[in-house]
Structure I
Amino acid sequence: MADSQTKMLFRFGPAGRIRFANLAARRAFGLTNVALNHLTWHALVPPDQRAGVAGRLRELGPATAVVRTETRFIGEHGDVRSGEFLHHGSFDAFGRLVGVRTVGQDVTERHRIEQQLARAAAHLQDLYDHAPCGYCSLDARFQFVQISATALAWFGCTAEEAVGRLGPKDFLTPEGVAGFEAHFAQCLAQGHAGPLEVELSAGGGTGRRVCISSWAIRDPGGTLVRSCSAMYDVTGLAGVRRAVRSQSLQHEAAAGSELIGIAKVRDGRALWSNSALERIFGHGPGQLEGQSLRCLFMDDQSYEAMETGARATFAAARTFRRQMRMARKDGLPVWVDLICDMTSPEAGESTWVMLDITATMAHQEVVEQALLRDSLTGLPNRILLSERIHQALAVAECTGSLVAVCSFGLDGFKTVTDRFGSAAGETLLQVAGRRLQQCIRRNDTVARLSGDRFVLLLAYLRGSDACHQVLGRVLAAMAEPVELGSSSVDQVSASVGVAFYPKVARDGNLLLRFADDAMQVARLAGRRVEVAQP
């Protein structure tokens, strides 16, 4: 029976001598033709890692029956492999160690994938840091959780000084602070806010004017996960706006601008426009003059909404500003930062200033999606899961409720990919993600971390029974056949490890680790669910 296992299985005596190794273990270590009864575990571990393994094994005791190690080993083909091992101690009635049962698996491929993911994350961070705008994420206290290199340069500080300690208000003038507080109140109430134009007052940003747009990210239960803000440097744009307010400099400013589109408007029609505006919207020289600027909008509703907002703003003697999705002549959408000033109230003439921000908006969407979602299933990734665990634990501490972190592994996933190919494996993962989402409650989260590993975060639990009810639905759904093109896979199941807050741990990373260990125990024991013990 043991030799049919794909996992490596060892049994050691109390002094570390090998008593048994199954076929998978002997093959993995190249020991198929070696007598094992004279060897100890030290022969299986590189010299530089033996002290660490010995230290972990000394932790075994009646109160700590399982410890985990990860070491290198030389495979049967002479190559360096990585293995993950769970050591289960057995003790007599006096608490003395009488033997150790070790279960291991080769995680070399997992390490390779993790390294690829780390490189991809570094690439995404590079995109984040070098975006053509300042970008930051804030927690519920409006302090920085993440901040791009561009924003740090404007603020004149380092990430270590800013993250978890400071927020945007620390870098604004008193007038800007008041505007920012109102801006964020709107963001929390409506889900988004902006644009807000403020002046920076500290560090390298002194004298710099920025335009801030913000949006709130909430979990399915409506709890704030974080808020995100994009900041655009409009110092130069503000100078252009001041220039076009003066009629004598209006044509000079328009002629000299290659990036900023400008139009003089009366009764909704363009009296003139500069070449940058014509280029942004795909019109030829002079084609916009005399035309209704309705032709620049996606539909009548958006044009009428802009007109209504602009009239109300002009009536209050203020400047109208909005980021809008407008339309090129060929029908393609274009995002612009639109500013309208009533430059001649007597003649009913206004000046429109437009900056093409299409690339910035697209980059912002890509960065946000890549940072928070798994590309294959669309589920939250490790970053978003960690934030939601943090929020759930904070609420649980205040309410006295339970939180369950459940680690899922698909049994037989490798068999599916070996038999039907990687495309079938991806289909299986996507189906599994959808089924998990259909089984959970509104306030719960399904995340995919890597490979066939999924995590359920079950928050606001009154007791452990509520968790097991959800898991019952999940396990039943996962056992349903999965269509893979012309074939179907029967008996696809899952092994689940569960770690409860605060019973097992009070830290999110520890909860994930204990849940993973419990899932491995469930797989080895042939049980569907294993609950981690404190």
Structure II
Amino acid sequence: MKRNLDKLTNVSYDLIVIGGGIFGICTAWEAILRGLSVALVEKADFGHATSASCFKMVHGGMRYLQHGDVVRLRESARERSILLRIAPHLVHPLPIVVPTYGYGKNSKAFLATGLFLYDLLTWDRNRHIKDPDRQIPLTRLFTRDEILHHFPGIERHGLSGAVVFCDGQMYSPQRLALSFLLSAADAGVTAANYVKAESILIADDRVIGVRAQDLITDRHFEIRGQTVLNAAGPWTEGLLNSEHNLTLKPRSTFSRDAYFTTQRCLHQDLALAVQARTRDPDALLSRSARHLFLVPWRGGTIVGVWHVVHQGGPEQFAVTENDLKGFLDEINWAYPSLKLELSEVSRFDAGLVLFGENDPEVTDLSYGKRSRIVDHAREHGVEGLLSLIGIRYTTARGDAEKVVDLMLRKMGRMAPRSNSDSTPVYGGDIENVSRLIEQAIDRWRSHLDPEVITELVRHHGKEYQRVTQYLAEEPKWSERIGNSSVIAAEVVHAVRSEMALTLNDIVFRRTTLGATEHPELDDIAACANIMAHEMGWDAGRTRAEIKAVEQSLRENCPAMAPSMDTPQ
């Protein structure tokens, strides 16, 4: 995948996608599979912001059962199954344990009945999933002793056992988004990061392209196209209003969804759901409160999610130390023996997610229901322009299919039906992930640690040898960066083949250096030096890149980030 701005300016495209988050990327992938010529531009890096900061869950729609919304339930379960099929190296089942107490809506009988009904409604959840490790099992029940064996610290008073259901979990949301993009680029999509869409070009009430700025060189240019999709997430409406005043009515409401990571491991395989202090006002049948989840993640635990209605622009949100203290207070209230402390929080993540309509001071928040797809020909009389504001990472592929179907109808073009539901993404053509990992370890154990090989396969799937091939060029690139499982060859590959342009791209989105704990300064510097050699950076630029990573680490957790002095 190469950055080619000259091609952006010299070709007229069928579709220009603004926004390189998961929804924009999936739409580009869907459109190229359906025979359209596609350009995609992103003002920062691909898969950053909300796409990178999601809770890493692939939701099968169980919550929609409470709302009586079988259509959404079926849609979510279908998309979960598709991701387990087309990206098996990056998505796997996640068992979730829900403790039950006493009688009524908190009882085992009530919850088990609902989940057994969910099993019936998702009877085809494992269709075409060949890898048994990627299949979603039926609901099962835990006795009181069984759940106390796994989670001895939970509240025991009235405890009757637990219900265990499965959802999905992403190994890396950033790598999953990138895998869709790499597939799209291989199929012909022209993609460029750090290219800002300044405005949408309109003539005679029809879109004709996009005015853009290369943020690397400050070059301004135009991209011409027959249709434009505005998929800039919480920045969507700002772009619409910037020049043409294409105001959406009603305006979209966003929630700042946040969670935090701790290196304390509660369980290696099982997630735990505990009841929080708020309830879901839209649920027809609900337990007494919403759930917070404690989910195993890379040897630690991620905890969340907390929702706050966001007021202001998309650049104007943060998670403060007081917010973190509030999160800890609630999770310790919900799980008293946990006694998590602020010093145990290694990082937090937060993004803006399309939400329901709520009064500013309301406590029990109404979630958003569906992604928002806007045809601006109907809304504003502008042909060829659509906007997509996505709501769940899980449904991005499905929403992209709907958008491209609409575009094709408006263009009056015949195209084959979508096959993105059965086309593996980059590295995803795998029958059995565990077997592939075993084969890779057997082949490369003389050069690489099994942990490193496992990580390479989980990130790149069947294409992991695109990274190991660099070892023939320079054997030293097999060395780990510090104590991480990242090797130098991954950094080289990210620069040469994955359009990594900054050190932040490497640390937070192409590798796992910044996935959990704060990496050591020496590790950041080692990564920077490899990248500097590939990019031709001088010492000043290298120091600036390290400082930018330090700033990102502080923003991820200002209270806990270590003080780091950049080497001279």
Structure III
Amino acid sequence: MKKCLLGLIALTGGGLPLHAQPPADYTSRVPAFTFGTTLDEQEQQLKNNPLVLRFAASRKGMANDPYRPLFHFVSPEGSLNDPNGLCRWQGLWHLFYQGYPPDDPRQHWGHAVSEDLIRWRDLPYAIYPNPEEKCFSGATVVEKERVIAMYHGTKVGNMVAVSADPMLLNWEKVSGRAVIPLTEADGSPRPYRVFDPCIWRQGDHYYALSGTSHPSGPGGKTVPSEPLFRSADLVEWKYLHPFVRDDRFTRIGDDRACPYFWPIGDRHILLFFSHTSGGQYLLGDYDTEAQVFHATAHGKFNHGPVFPGGVHAPSATPDGQGGVIAIFNVNAAKPTRGWNQVMSLPMRLTLHGKEDLGIEPIAAVASLRHDHRHIPTQRLPPNQEIVLPDVRGNAVEIATEIDPLRAQAVELLVLRSAQRDEYTRIVLLRERGYRSMPWNTVKRTASTVILDNTFSSVLPDVSPRLPEAAQLFLRTDESFKLRIFIDRSLVEVFVNGRQYLACRVYPGLADSTGVSLRSQGGEAILKSLDIWKMKGIYENTRN
């Protein structure tokens, strides 16, 4: 008996069995505050809140960083990772995100609020770790009387927290523990894995997906997996089954982290992030009787690796008009002191027909425009680079329409230095992509837009990425229509309202602000080009 007891003590570190060990104390070292329950009370408390004041001082201190964006959201302090729980509550948009406070650089849910999804106001951290070690990613669902957040708590499992106050400042964790634990009560493994979840309500029940992967692919390789759970009270959750059916689109090795499942038009969309191949989506049909999602189409928001400088994870919410608002974080490609990643512009996703996704920047971004310059229609002679005079900037929007005619390619350079030592390259290739599928009634070849940052910087610590190459089918009478947003270290390209490309850039030369065009192998037409400088969305930022 004594020998057995000594063996047990050795296995458990001299105390209780492993499953009976007292939980670790992961209390955050970041100051936490309880706020009033009325809007007036909360606004008064926020005026002198130490975290809000600290954020303002931090933003001011980094305002002169030449690579810190002017009109995209960036964390007010420390690093930034996934956006979380995007939602609209009592007339305001709320963005949560994985923040890393300098006084305790574990993931907390950062928090910002906006009236228009463009101009953001920093609020104190929303959800703090404990009993979880770190607050990983998750989603929200908005009810009439409250907002419910579900997220992954490392070391324990998936957590649920609720808030009902006007600014979503006070959060209470349901049951004070993981509602979907990582393991059984005795510490034994479960038949599924849990990770970043999303949540929605259908009838009298809540449903949750846990985005993960499973080694059930060829040769035991991992493939995306998304266990579905159901609950009537947010506390007790029952595992049902894998949710997605008919996925023939994603790659071996993909996972489905950061899932967001919402109606779009008369169908449904599942946005997610793969740690191997980035942000993407499935379109399909939701069978509410069988509680499965039949995928019929697929697309991507990045067209290459996640690192360096690529599009990362989504957060998304219905816009109330049949569309979905989505936002992504974009990874860094250069060390920057005190911050790193950037949020994309919020974009509105809509359904065009049955399987085509519309992707547009939200309309409110136009409110930042000023100092407009228009370039009228002109022909682009073959094989000559045309530098556009007085068209320049590194915090601008460019809207242009280009008809390649019979040119082999049209090249648009932005952030171009005077001697062409630095530039970021956008290439238009008409009908140089994949052929349409055999079941399409109209036989076409896709056109391609390339975003290439290979020569965007002469600095030795900037890491270029593989060129992004997005494809879309253009009608016979359709030109390339681009909206290009340049914000110091980020370039985003929206193509004909149906494709999106983005990457990080870090020009090292002061004159890398020019724009030029070149038509290769034949004449093309610049039908129009408009450029606007963009206002900063924070105090102490200027353009």
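Matching task: 91, 58, 49 is the computed value of Cα extents along the principal axes in Å. Pick the structure from I, II, III.
Computed on structure III.
Relative contact order in percent (Cα under 8 Å, 6 or more apart) was computed and gave 7; which structure, I, II, III, did it come from? Let's see the in-between values first.
Working: I: 7; II: 18; III: 13.
Computing relative contact order in percent (Cα under 8 Å, 6 or more apart) on every structure in I, II, III gives 7 only for I.
Of structures I, II, III, which gives 18.6 when Kirkwood radius over Cα pairs in Å, for residues 65-208 alone is computed from the coordinates?
Working: I: 19.9; II: 18.6; III: 15.9.
Answer by label: II.
Given -2000 as the derived value for helix-only ellipticity at 222 nm (-39500 (n - 2.57) for each DSSP H run of 4 or more, over all residues; to 500), which of the supplied structures I, II, III does it correspond to?
Of the structures listed, the value fits III.
Rule-based calculations on the coordinates, nothing more; no lab input. Keep in mind that what you see is a predicted model, and the values were worked out from it rather than measured.
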